[in-house]
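Structures follow.
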Structure P
Amino acid sequence: MATDFLLEIGTEEIPAKFSPGAMTQLEEQARKRFAELRLSFTELKIYATPRRLALIVTGLEEKQADLSMEVKGPAVKAAYGANGVPTKAAQGFARGQGVSVEGLFVQELNGVPYVFARKTETGLETKTLLPQLARDLINALHFPKPMRWGDLDFHFARPIRWIVALYGTEVVPFEFVGLVSGRASRGHRTLTTEVVLLGQPSDYREALRGAFVIVDPDERKLVVQAQIKVLAERVGGEVPEDDELLGEVIHLVEYPTALLGEVASMYMNLPEAVITTPMREHQRYFPVRSVNGKLLPYFITVRNGDAFAIDTVKAGNEKVLKARLEDASFYYREDQKVPLAELVSKLGKIVYHEKLGTVEQRVERLRGLSRFMADKLEFGEAQHEVIDRTARLAKADLVTLMVSDFPELQGIMGSEYAGASGEKPEVCQGILEHYQPRFAGDALPVSDPGRVVSLADKLDAIVGAFSIGIQPTGSQDPYALRRQAQGIVAILLDSNWNLSLTELLQESYRTFKVQGTSPLPIEDILSLLQDFFQQRLRFVLQEQGLRYDTVVAALAQGSDRFTRAVGRARVLSEKREEEPFILYAQAYTRCLNLTKKEPPQALNSSLLVDATEIALANGISLRRKSFDQMIAIGDFAEGYKLAGELVPLIEELFLAVMIMVEDTDLRVARLALLSQCVEMLGCLGDLSVLA
């Protein structure tokens, strides 16, 4: 008979950002372990609050499934004598498997007859397996910043204070980190002091609800969303969707109660980001806006508790926000007393990295790299000036009071202060955009100055890190280099700028070398940087839905210019689904296989003798100029079409002649002809890698 299983790990408050990952780990590990133990179940659910992680398995079978397996023994010729009598080899094999010699049977494997034994392993009772399984599940959980407590060597997100383990109505007995499992859970830390005794797993959710704990994060999310909607509508506003903040808040509370607070009117004339940043980033408040998107003088926060003394809680939150905004108001007034451009010289006092110089040196590198890109993109003189001014002022706000206290506002305040200092609107916009995209899914810069300086900023960070031996490894990327590379790929594709990655990397490295801050030679890091960016480009293409082998094939033809590489990949993805592509790919692969081991040779068409090879040579000659023009401008669809017209001629050639003839001159001419076919048919990539 199937029975339910509950495992609850009770802890001190787990950081909100740890909980989603812990829930995923617990579910994955539980499913894996139950499968390994041959324990079937109906449903598996994970719950989490700041003080607990819980697993409930419904319909868990009372014993393992029996295991039947066939074990291979010696070959028949070794297992039986000439008279069919079992040898010592057969007898020893049967004895080792716990079966009789008569129970052995013969089965062929790769044409060779072997003796086999059929073994049946009777499943154990589930309750005997659960204690070790529970310990294994707890041990399998890992956290970004675990901690130890007491004199234990064990690490966990926060100290474990109780463990509940029930299989049906019975406790699953085991000891872990000095705690003995039982049926006693805990309710809300302040709303109840009584232990919650659980009779069986099915009681769990409602029993904890009675102790002011909503264990299901999805339910807490619905409760919070409903409360926020009601409160915002009360003042004629709404709270825009903010999944990141909402996701964090629901893991900060066990029993949510939202409340509406007010922002003092004297602060509403501050820049909007100055108001909302302390709300969202520091206090985890939800800003309230009008239906037209205007920021209203209200915020909503979520309390971990009930409505008792809610007005006092509201006043406390308003007081905290008022203090933060009073600081911000002071910074805003003081910062504007000095024009932004006059702050640039102070950047020489800020060390960017001990091996890469100061922020002032970094600004000069950004200016140099930005000029290089502006030249490559053939921008006019006026645009050059805007880009250079943007790069010069981009980091000036780092020495302002506002950004020193609210680092999340860098770039935002630079743009604000640039405008107040009389800088051109294009410069202000470029300063604001040059940090974009700040995270996955963030907006991309839309102005050319913003794009150029953003590319320069990210390239400088990546090349600088690689030049001093700092590279992402595995899951470790403390300088967010992958995110910055992803941003570079996204900007280049969005802008459709056909810039050479290698040229950008070399120019960025040159700006370091001019300043004497380039410890590793470019030869040591260039290929590493190219591979690093190709991985990011590959990731972007797969995120767009392109098949893995399509991406590999397209990038095999080069990825130095992202727009061209993506153009090839997209056309290849489309064309490979069409019926004519089968013959096209076959022709390419056949030509490639014959020529890939041969050194490149120029085609001497006068040596060709058969009508089919002459026709193919003429077909190539007729189309080659147009083909090269199409590929040069990135029209890969038209290039593919022109190359595809050669396929019937190639098929006729293979039917009529043998390529690898004894006549050396003729063989070389035919291979050179096929090499030209490979060049044209391979305009979309190395088709031989396609599955």
Structure Q
Amino acid sequence: MARRPLLLAVDGRSGAGKTSLALELAALLRPHLDVEVFHLDSIYPGWDGLAAALETYAAEVVIPLSAGRTAYWSWWDWEGGRPGRAGSTRPVDVVILEGVGAGTGAARAALDALVWVELPAADRKDRALGRDGRTFAPHWDRWAAQEDAYLALEDPASQAGITVDSTTGTAGAAPLLVQALRTLPGWETSLALVPAPARPPLHHRTVAGAGDPQSLFEAAGGPAASVAMLLESSDHATTPSPGRSRHAILGLASDDDPVAEHADGVTVVRQGPVTVRRVGPWFRWLAGVWPAGAPASAPTAAPAPEAPFRSGWMGWLGYGLKREAGSPDGAATLRGAGEGPADALLFRPSRVATVDHRAGTTTLWWPADDDAGAAWADRVAAAAGVGDTGVVAASAGPVPVFTLRDCRAGYLEKVRAAQHEIHEGNTYEVCLTTMLEASLETSTRGRPGTAPFDGWRTYRRLVAANRAPFTLYLRATAPAADPVSDPAAVSGSGRPAVVELLSTSPERFLAISAAGRMVTEPIKGTRPRGRTPERDAALAGELASSAKDRAENIMITDLARNDLSRVAVPGTLATERVCAIESYPTVHQMVSTVTAHLEPGVARAEAVAAAFPPGSMTGAPKISTMEILERLESGPRGVYSGVAGYLSDDGAADLSVLIRTLVATGPAGPGSGGTRLSLGVGGAITADSVPEEEWDEVRTKAHGVLRVLGAAFPDDDAEGPRY
């Protein structure tokens, strides 16, 4: 049987660096695979022959190779202006096809991957004429016109699965391109023979003192970083579960660190000059990159201390990924299609700090090839002894004026509609949500002296008022809009340039240890804190004894048990707590704990997917209830109701549910638009729910965030008191 090679096309305009990239890639692959390189300039029939060559290329080169046959073609004699000697290309393991037009539509269906090499026009011309000036210069404009026609007709750049920015050359891009190809369908098996590049070992430094995580994050440069995250157990000093709140973690990505986003069914991964676009499920991509195996410590380093995370991925998985759990987009989700943050964002931070509150230490981690890493560690280590910097004063920033997706009457009607679904036997419990939204550009217009929204400062104030085990801050700034690597970014897709998550979540979605122990802690049941100790105790007791709240919690706990049982070793599933009461600064919550051990051979990403989205944010049964929610809710949830946290290279993970979470989105710079804020809130609806009480619960859950912002709940009198 004929052997079909993997066909990789490298396309781009003249001078972009296609030939250099193709040859460097071939040099990396040849010690492990049989590789041929075909250059399209071998068959261009003169300076006016681009269109004609593409027909020849598809028919005589690509089609035979795709069938596992040797391709026979004729060299073009550029000096004689006529066909020359015979040429051939064998169907070996990998054939790299490079040149203008390599990604032509006539050949595209037979290709296994298409790479587009991008370089600004002025740089391309300088590079091309510097290489072939005497020959090429007289023909540059006429050839460029043919390229223009080809690009206008076929737009190969937007069809490429991989884009390479060759501004700094192609030598550094070739190893990244190999790694990018590993993530594409069809390439993983063949490239398994090619050793992955060794990751640089990690340096680390441990200093005495459990530094204040917020001070460390500031010293590390987190608030101004392009992509950074702080996972902070801000209740560590008062928690009844010190093990859960033992550590804080911060991570910062450099410009060369991978950042992965998923939206509209496409995963886009940017790493330095290479951008990969993969169509397909997010969790399938995740299973291919996590876990990756922990990197070694630098040879001269002291033994590394115990730490939950030193390398891996950090970020969020939004509620929209529910479509991969069997719930397709419906009316609610489609109302916001193409707008708001991506469905998921993960990044690999190269600089990490971990705080161990129990041991009283702070450890800093950075790769051995980070020349500035030691100086960075010095700055952060100095902050480890600073301690908590105290109360953050309210800024002169704007006071947002929120609107609600659902008015009170409309929400009550939806509660009744959910109860109708329950009475019809379509569901047992419905987690109905709504959203508060504000545009600061609009709500502050005409108010002199208002400063721009400061997400980091607001987060610090939120944490001071609402300490919880899973408080987190994440800032992600999109790269400048590029019509090649991200065509949606310049076509009015509505994706924001900056996203900030400010979360004071009390709820753990799923923790997985490196050894495979899984823990989920669903929350259902809420009461506000009382103004006096007596009233506070009465409210906690009322929650503990509430038959309705216990029923809600037990139903979701049973759903969590079912989710984990799909990936657990039989006999290891256990419910360790049922309907326990945990108290936070603004609310009492009812919490249960379910544990299990992951079945050997089951991918960690599959375990996350099996439990996603959190059952406490859907209701039960999960799939049919999510379909009901698509009919009832007024818009997409976005990031809200999803999860966030870390996925460690050793297979460990800890993810919280994104509730009590303010999402801020906006443009990258001043003067180009305002900041939009959103705050999702909701509650579980059962047959026994009282609609008016469900509305009161929505107000209670919004209270903690609104109070810090100085904002009113939208149905309050505009002149009335602020929270």
(message) With FRET efficiency 1/(1 + (r/R0)^6) of positions 307 and 331 (r between Cβ atoms, R0 = 35 Å, to 0.05) coming out at 0.20, pick the structure among P, Q it was computed from.
(response) Q
(message) Of the structures labelled P, Q, one was used to calculate helix-only ellipticity at 222 nm (-39500 (n - 2.57) for each DSSP H run of 4 or more, over all residues; to 500), giving -8500. Name it.
(response) Q
(message) Comparing P, Q, where is Cα Rg over 2.2 N^0.38 Å highest?
(response) P
(message) Quick check: 7 is what I get for relative contact order in percent (Cα under 8 Å, 6 or more apart), calculated from one of P, Q. Which structure matches?
(response) P
(message) Suppose mean count of other Cβ atoms within 10 Å over residues 35-42 works out to 19.6; of P, Q, which structure was it derived from?
(response) Q
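Any read-out appearing in this document is the output of simple, stated calculations on the displayed coordinates, not a laboratory observation. A quick note: this is a predicted structure, and the numbers were derived from the prediction, not measured. Cβ atoms are built from the backbone, for glycine too; each structure is taken alone.
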